[in-house]
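These are the structures, in structure tokens.
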Structure P
Amino acid sequence: MVRTMPVVHNEEIELYIRTYYSLLRSSAPVRIRSLEETHAAMNSSLHQQAASPDIDVSALVYSALRLPDCILETKLMVMGQMEDVFVRSGYPVTTWQAVKARARRRKLYFNAETSTLAAFVASVSDIDDLIPCLTTLQIEWNKLHYRLSNGSLRTRLLEYKATHGAPPIDLVQEISATLNLNEADLAKLRQVWPSQQLITHLQKAAVERMDMRVTVLGSGLSDYRRSVQYWWSTVAEASPHDLSERPVYFVSSNVHSTVNLISGFAQELQGELIDFVQQENPEELLAEYERLPKDENGHVPNFLYYLLRPYINHKHLHARLAQFEMAAGVTRVSDPHCLDVEAQIIDMRRLEWDRVDPRLRFCSKEEWALLHQSDALIFNIDYPLGMAAYHIFSQMSTAVGRILGVYLLGKAATLNGRVGDVMIPNVVYDEHSRNSYLFRNCFSAQDVARFLNFGTVFDNQKSVTVRGTILQNRDFMHIFYEEGYTDIEMEAGPYLSAIYEDVYPRRYPLNEIVNLFINAPYDIGLIHYASDTPISRRQTLLSKSLSYYGVDATYATTIAVLRRILQQEIERQRALL
């Protein structure tokens with residue numbers, strides 16, 4: 001028997017959230033420094049040294065990677081849902097410079113003249129992500145300022161003229177001593193501020209204290225819905241198919257693994273890709289390639305898929321890639337309106353046996369030929385952040401002809417596994433609705449384990465959907481762990497709330513056990529692969545990107561999803577004969 005999670009209240013976290021939402025109701029911009037005290041009192045597991053004078057390098061790097069580089073020049077951040085919301089308030093963002101964060105997808109525009117950064121927000125989850133990141137960065141930057149603003153190092157820093165070469169070793173050593181940083185801390189800082197950029201930013205920190213302000217425009221629920229409607233209209237107009245007439249397998253994953261597995265582009269370029277890694281050694285991957293087993297369990301194909309992106313950029317092969325994807329029935333909508341959520345529309349009748357990854361060929365050619373009479377589409381989106389998932393699925397479910405399956409694939413933190421492991425839950429507790437969702441997950445461990453070379457697969461797991469990555473502390477996580485929840489992420493709960501509204505004739509409930517076993521008319525598949533271990537601290541996204549080491553889990557889980565879709569569609573076509 002599964003019981004609902006007890007209503008979990010962490011007073012410090014709740015106070016922080018209430019504080020920034022109450023302040024953001026103001027019509028005037030709010031200073032981030034007014035949030036620093038409640039932020040530090042939260043004792044976030046990702047910012048444990050917020051109240052300490054010691055520099056929390058991991059938290060600094062985490063927040064900086066999720067904000068654009070121009071954040072260090074920003075005096076005011078303005079959040080809004082759509083261009084017209086910004087324009088009505090006097091911010092013509094379309095004339096500003098488009099900027100990006102390295103570790104978070106979000107539409108961002110910067111005006112250097114006024115030092116104003118505009119951030120498009122798709123749901124309250126963007127606010128729950130941006131505010132803690134901004135506060136974290138400002139707290140840690142001002143610690144740098146305090147340490148560097150006095151003494152001989154300040155003078156030496158300001159006199160130093162940056163060159164293309166490495167800074168003097170004795171200068172780096174003096175910086176390390178003043179900031180009380182070890183070599184590992186410096187390596188983390190170089191992740192976000194490489195080489196001379198590190199010195200340049202420390203020069204800035206020595207003279208400038210950070211004092212950012214933030215304001216939110218049009219934060220009503222209808223504004224978020226309108227932004228998703230505009231997003232959908234852009235996708236629908238770009239689609240060569242009438243989405244309102246075609247049945248759809250909905251996939252929320254990423255923008256590379258699915259198309260790589262079906263386009264055949266990596267296999268076409270195999271010789272070139274191997275030459276590329278041997279001659280250029282991108283990301284020092286040559287040694288990794290030489291260690292790879294050359295068996296048939298996907299080691300080499302996965303490696304080639306990872307090389308595709310840098311090689312395509314290196315050789316400017318984007319047009320050639322587009323031709324291959326078009327031949328495979330793939331339509332990309334890469335820059336939809338408002339939301340930075342790419343969509344891919346895949347015509348299943350165009351999928352070819354000889355083109356797809358061999359691990360997808362689970363049936364005979366004769367059975368595969370049944371796909372050629374299919375009218376179904378795979379609608380794949382780049383997984384959105386938090387509650388944006390609810391808004392997007394709600395919009396999609398009302399606009400397509402019929403949903404044949406829903407498959408959700410994404411990263412999560414694990415409380416009992418290792419980075420690269422895979423979790424398959426059938427219970428999800430959602431912090432937004434405080435519901436415990438019970439559902440029949442169409443995937444089991446066996447569906448993924450045979451394609452996973454390095455990690456372990458855990459099925460029958462319990463997952464919790466949190467409001468934000470920084471909005472957690474160790475006490476909070478231990479409550480979940482004691483209740484058997486070992487999988488922490490941000491999208492499953494909002495998706496299940498939207499699925500509930502697609503199945504039942506009312507809005508999703510609050511603080512209930514919700515059973516989706518009985519009435520769900522289609523497949524529900526949910527798979528997470530571990531990118532972080534926040535309790536054990538063996539490895540964390542704070543200090544290391546998954547990069548190449550996430551390839552194994554990414555492709556093992558994507559293969560499981562595609563095989564399930566292909567199998568379901570072949571059976572559907574056989575039934576229609």
Structure Q
Amino acid sequence: MKLQPRQQLLEVWRAVSRTSTHDGRWTWGGRDGSNSISDTEQLLCLMFPASELTGFKIDVPDETAEDVLESLTALGDSIEVPKTLIRVIREYLDNYTSEDGRPLFAGGSYFKSNDPAQDVTKEQQDLDVVDSFSMSVTLMLSILGFLKVFRRSVRREELLREILDVESRASKRLSAAMVNLLRSFTINAFDPGSPQGRVLIRSVNQTGSPDRRVIEDLQRQLTGVRAGLRDLTIGSGQVDLDNPNLLFECGWSWGIVQDAPLVETDLDVGPPAGGIAPNLPFLYFTVIALTSITDLFSERTRVLGLLDDDQQQLANALQRRWDLTQAYWSRIAMFGRGRWPLEDIPWRTTDDAESDYFSLLVTAMVVENLLRTRASDTVLNRVAGVLDELAIRARITRRAIKDDPTVRMHSPGVIYQLDGSDAIGPSMHWLISDFAITLLKRTMGVASIAQSTQTRERLLSLADEIWVHIHKRRCGNGVGRDLWDQPSNVFADIEPASEVPSWYFTERVVEFLVSAAKTSEADPIRSPMLSDIAGEMLSEAEHLYDQEQLIWATSSGQALQPKLRSIEGNLQRARAIVRARPGSAMALINESLRDLELLALARENAAGAN
């Protein structure tokens with residue numbers, strides 16, 4: 001099935017607006033109930049495409065596309081849609097702000113107890129979690145951009161005051177989310193001889209070299225990261241790394257780290273929240289945090305001026321952690337001259353747990369780094385091999401066997417233990433079931449920067465297979481029709497889930513479709529080989545054109561001047577686009593060469609007749 005981002009996003013919008021509105025009112029809650037993350041994901045399904053894609057904008061009523069309005073009929077017309085969303089956003093902010101004015105980021109119903117006989121306590125449900133911080137950053141930036149543009153066309157004072165109030169509250173929630181992300185960052189330092197150290201060394205030592213040499217090489221590779229982490233002064237993650245013999249890892253814990261220092265800021269973020277999360281990085285929450293931090297320094301955020309000076313200071317601190325974390329995990333994943341640790345599937349974490357999902361998470365960080373550095377196709381081919389292998393092992397591009405244990409990675413999902421949660425109740429875990437859509441997003445990311453046609457086609461072919469798998473997992477009936485996720489559609493051993501949509505999975509599909517649409521809007525990747533051929537063809541065509549001009553310059557050639565001007569126009573256009581779009585330039589050059597050849601043939605035939 002061919003991926004058509006615009007059409008598929010419109011289908012999702014139609015389903016989201018239909019599912020979320022009943023009797024003219026917005027209805028919160030998905031398959032896992034209503035909480036600060038699920039409700040954020042539900043709202044992002046609409047707000048993220050509207051903020052990221054020009055063709056989906058709804059903040060200028062007179063410029064909203066007809067097919068967009070048709071997909072949002074349940075929310076009103078071009079004038080009512082923005083007003084309806086403002087009311088929904090205000091309700092969301094009311095729901096997740098405490099009486100004392102503190103923005104709430106509780107995990108709620110997403111927290112699961114490890115003990116079937118003991119429920120998660122109310123105190124545990126109220127714990128803030130990195131997933132909520134991350135999703136809130138993305139949503140608040142989308143909302144602030146939407147409001148900033150929409151209020152330019154508002155004349156009614158009452159509506160304008162409402163917009164300014166919602167804008168202020170959204171900005172406060174954004175500030176609080178950034179502060180809490182700073183308080184959730186962590187560095188875990190350990191001795192090479194410790195259990196953690198031995199696991200890390202075993203993971204990076206893919207050639208059987210002496211441990212001492214591996215440690216020395218690893219320390220050398222991480223010198224810059226170590227120096228950067230040592231200089232952190234805001235929030236958590238301030239660990240003594242002066243001892244060069246210690247190994248370390250960095251990233252985000254699952255919530256605010258226990259005893260995390262307060263972040264000094266003039267921003268109003270409400271009373272500070274406490275935390276019980278351990279001073280250990282968790283791969284899943286690290287990737288989630290990195291994804292949202294990217295939005296803070298995106299072009300859209302800068303152009304619209306969505307951050308004030310104090311928020312920019314927080315964003316700079318987070319960007320520094322983003323840079324250091326990306327560098328750390330990329331160097332660990334691609335360490336050594338032989339096989340990469342990343343290629344040794346499944347990935348093993350320092351607590352000696354291993355999973356294909358961990359390999360996918362580390363791959364996600366590597367891909368993000370490759371997108372920034374525009375890696376060579378040699379590197380991209382190796383990453384493509386990892387993505388291929390993960391798709392096979394996850395039974396996405398291969399048939400699952402009966403009672404296949406791998407299927408459990410899709411439903412109910414990977415169980416992620418939340419260490420430290422038993423301090424105030426039963427030990428808890430987090431369920432993660434986004435393997436397929438995460439794999440698709442990373443595959444398309446690598447394909448978007450591949451220079452080799454062979455590499456790109458290999459990745460696009462894999463992406464097509466994954467998309468077919470995901471598309472089949474849409475809910476077919478009930479309230480969640482055309483939304484996700486129903487893995488029983490592709491895995492016979494899985495019992496059908498509720499037809500109520502999973503906003504967790506649906507939002508990630510929307511995020512991917514937006515990314516795919518932006519890739520489609522960008523200029524095609526230029527093939528150096530095609531560019532060289534187009535240049536040679538253009539040189540020949542221009543030379544032949546110059547010859548024809550000399551030959552037909554006499555008065556007898558006046559009748560051919562329109563044809564010569566047409567050839568000249570095609571060659572000028574080809575010259576203008578040959579570097580950016582060599583294939584399109586070749587089409588124009590071919591047409592010009594054909595016309596020039598016909599002129600030459602006509603002249604030869606005329607000469608023969610005489």
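Using helix-only ellipticity at 222 nm (-39500 (n - 2.57) for each DSSP H run of 4 or more, over all residues; to 500) as the calculated read-out, with -18000 as its value, let me know the right label among P, Q. Structure Q accounts for this read-out.
P, Q: which one has distance in nm of label points 7 Å out along Cα→Cβ at positions 428 and 548, as calculated, at 3.3? Source structure: P.
Consider the structures P, Q: one of them gives 82, 58, 49 for Cα extents along the principal axes in Å as calculated from the coordinates. Say which. Label of the source structure: P.
Upon calculation of mean count of other Cβ atoms within 10 Å over residues 404-411 from the atomic coordinates, which of the structures P, Q produces 22.5? Matching structure: P.
Each value in this text was obtained by applying a stated rule to the coordinates, not by laboratory testing. The model shown is predicted, which means the values in this text are computed figures rather than measured ones. Cβ atoms are built from the backbone, for glycine too; each structure is taken alone.
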